[in-house]
Every structure is written in C-alpha cells, then in structure tokens.
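Derivation of every value follows stated rules applied to the coordinates shown; laboratory data play no part. None of the values given here were measured: they were computed from a predicted structure. Cβ atoms are built from the backbone, for glycine too; each structure is taken alone.
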Structure 1
C-alpha cells in the first residue's frame with residue numbers, strides 16, 4: 001500500500017508541473033517578463049514552505065546543519081530557477097505537451113545515467129535493455145507529439 005501511495009504522489013507531482021507552468025506563463029504575461037514571473041513563483045513557494053514548517057512544527061535547530069553541506073548541493077536552487085524560468089519561456093513557443101515531453105525525455109536520460117553510475121552517492125541501478133527501451137519509447141513519444 002505504501003508503494004502505491006508513493007507511485008500516486010510521483011504521478012501527482014508530474015501532473016502539477018504543467019499546471020504550474022501554465023500559471024507561471026499567465027503571470028509572465030501579466031507582469032511582462034518570464035523571469036519576473038519565476039521570481040514571484042519562488043517567493044510564493046518560499047512563503048508556503050515557511051508556513052508549512054511553522055504549522056507542522058518542523059524542528060528548526062537542525063537548519064544550521066547547512067554549513068556542512070557539500071558545495072554542489074547549493075546548485076539545486078540555481079537548477080530550480082533555471083527549470084522554472086525556462087519552462088515559462090518554452091511553453092508558449094513549443095506548447096505544453098511538447099515542452100513536457102522533452103522535459104521528461106531529458107529527465108529520463110539523466111536519471112538512467114545517474115542510476116547507472118550511482119552519481120552523488122545514489123544507489124547503483126545498472127542500465128538494462130528494458131530501461132533503454134523505456135527511454136527510447138519516451139523519445140519516440142516526443143517525436144510523435146512534435147509531428148502531430
């Protein structure tokens with residue numbers, strides 16, 4: 001049952017991305033620039049996370065442990081900003097389906113490589129024929145979305 005909940009949450013997370021992109025695109029049209037829309041999106045997200053942390057009483061004394069984090073984990077915020085702002089720029093030009101088809105294809109490609117090599121101390125899950133076939137089918141789907 002727990003595995004089903006995790007699978008559902010992953011699916012729901014994927015479903016949220018195009019909705020977020022549509023909202024950010026609308027905000028970009030309102031404020032006149034995709035980067036301003038991304039900034040507003042991050043501000044709103046920060047406020048929501050702070051409220052959640054306060055309401056759920058997350059122990060804040062562990063917050064200072066960030067000082068021991070390796071340098072590369074700080075890139076997560078930059079990557080998030082790149083992701084959100086790029087989606088806002090691409091979605092009106094490529095359409096929602098093609099944009100997210102390409103995003104998913106990129107995610108699967110890098111995910112398979114990260115699994116295979118155990119990058120960033122992740123557990124190793126070697127590349128297999130089945131995994132390669134799945135990635136190929138995703139790419140084929142992107143081609144079909146682009147064509148039709």
Structure 2
C-alpha cells in the first residue's frame with residue numbers, strides 16, 4: 001500500500017530565522033535599557049550640592065505654597081496654619097541669590113528677588129487672618145514668582 005502525497009504528513013521546513021532575530025532584538029533591547037539606566041544614574045551621581053541647590057530651593061517654594069493653598073481649600077486660614085509657611089517662604093527667599101549663583105549679578109534677577117522678599121515682608125508685617133486674605137497674599141507671591149520665571153525660565 002502506497003500512500004498518496006496528500007495523505008502523508010507535511011514535513012516541517014527548516015526553522016525560520018525570524019524567531020532568532022526577534023530573540024536577539026529583545027535581548028539587545030533589554031541590555032540597552034539597562035545600559036541607559038546605568039549611564040543616567042552615573043551622571044546623576046556626579047552632581048554636587050551646588051547643582052541641586054536651585055532645584056531644591058524651587059521645590060521647597062512649591063511645597064510651602066501648595067501647603068498654604070491646601071489649608072485655604074480646607075478653610076483652615078488662621079495665622080497658626082499659614083504663618084509658618086509664609087515665614088519659611090521668606091527664609092527661602094534669602095537663598096535665591098546663593099542658589100542661582102550665575103544670576104547673582106544680573107540686575108533684573110536681583111530686582112525680582114528683592115520684590116519677592118518685599119512682598120513676603122509686607123505679608124508677614126500684616127498677616128492675613130482669613131481665607132480671602134491668605135488667597136490674596138499667595139496671589140501676590142505667585143505674581144512675584146511668575147515675573148521672575150517669565151524673565152529667566154523662558
């Protein structure tokens with residue numbers, strides 16, 4: 001009994017090279033991702049405190065303003081809730097020139113930093129006692145920040 005060609009099982013051809021290429025591509029992708037992470041971590045580790053200082057100062061500014069806004073939204077606007085954050089903002093405003101050493105000699109930057117300190121000083125001299133006052137004070141601080149950012153952040 002001979003079998004017809006249609007009845008015999010099909011013989012598998014040689015294995016496709018596409019699966020090998022896909023495997024090598026995926027391995028290369030994983031190794032490349034690991035290498036990029038290692039390079040970025042190495043570059044980050046080379047930064048000194050002087051490189052991190054400006055970003056840290058701005059992050060602290062944002063954190064205190066956010067906490068004041070959260071207190072205002074929660075209708076907690078007494079002096080005990082907002083005054084510590086306003087005082088911290090004023091202290092941080094003293095660090096603007098040292099933090100941004102390359103802008104220290106720029107007259108516009110010094111004017112903006114001085115304006116922010118003056119705004120905070122006037123707010124601390126007559127602290128806001130209600131939510132409307134706190135919102136107005138934070139609005140003035142935000143305007144002072146925005147003026148500087150428009151000139152120097154682009």
Fill in: Computed 10.0 for mean count of other Cβ atoms within 10 Å over residues 19-26 - originating structure among 1, 2
2
Worksheet item: For which of the structures 1, 2 does the calculation of Cα extents along the principal axes in Å return 47, 43, 35?
Response: 1
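Can you spot which of 1, 2 the value 2.8 was calculated from, given it is distance in nm of label points 7 Å out along Cα→Cβ at positions 107 and 123?
Values: 1: 2.0; 2: 2.8.
Traced to structure 2.
Given a value of 0.15 for FRET efficiency 1/(1 + (r/R0)^6) of positions 51 and 139 (r between Cβ atoms, R0 = 30 Å, to 0.05), calculated from one of 1, 2, which structure does it belong to?
Values: 1: 0.15; 2: 0.40.
It was calculated from structure 1.
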